[in-house]
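These notes open a run of structures that come right after.
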Structure I
Amino acid sequence: MVTDPTKRSSAQVSPVEKAKMRLEIALASLEEVLKEKVAIAPETDDLSKDLDTAKREIADLQMKNLTISTRLDKAIDKMKVITGD
């Protein structure tokens with residue numbers, strides 16, 4: 001009859017065997033976490049690229065806003081000179 005070492009009573013399991021079983025369980029847990037992280041990594045890369053693109057677009061829009069604002073201020077100042085305000 002083959003016995004499962006995890007089913008033996010604690011008196012029959014040596015401290016080394018207990019440590020090995022705990023280590024195997026811990027390694028299995030770490031492997032699962034690693035698999036999850038690797039599965040998430042491509043999504044993170046895509047999000048990072050999207051964020052970089054959005055930041056560049058924001059910077060571009062801020063520059064355009066500054067340019068337009070400056071031109072409008074100059075046009076308003078010219079209008080004030082013309083109208084005498």
Structure II
Amino acid sequence: MLYVVRYMGATRTQIYLTETQRKALDARRRRERKTLAAVVRDAIDAYLGEVSPNEYRAVLDRTFGAIPDLKVPSRSEGRKRARRLGY
């Protein structure tokens with residue numbers, strides 16, 4: 001088997017899986033022709049990449065009123081600018 005090595009700073013991590021989880025991961029790695037580690041990393045990346053509505057709300061709550069003097073242009077000004085820029 002040919003392995004492509006690429007530099008990746010990594011931390012070794014051990015996890016416990018149910019038999020069902022392991023079988024599903026094995027089926028997926030065979031189907032995608034990947035290593036088990038690659039499938040697990042892809043799943044973690046997908047999980048961490050998703051932002052929940054609660055996280056959005058928390059950010060909005062923390063930043064609400066952070067720029068009290070901010071002047072928001074009217075919609076007509078925004079449309080004029082968009083036309084001028086060719087949007």
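Brief remarks follow.
- For P(r) over Cα pairs in 5 Å bins from 0, in percent computed as 3, 9, 11, 12, 11, 10, 9, 7, 7, 8, 10, 4, 0, the structure of I, II it came from: II
- With helix-only ellipticity at 222 nm (-39500 (n - 2.57) for each DSSP H run of 4 or more, over all residues; to 500) derived as -18000, matching label from I, II: II
Every number here is computed from the coordinates shown, using simple stated rules; none is lab data. Note that this is a predicted model, so its numbers are computed, not measured.
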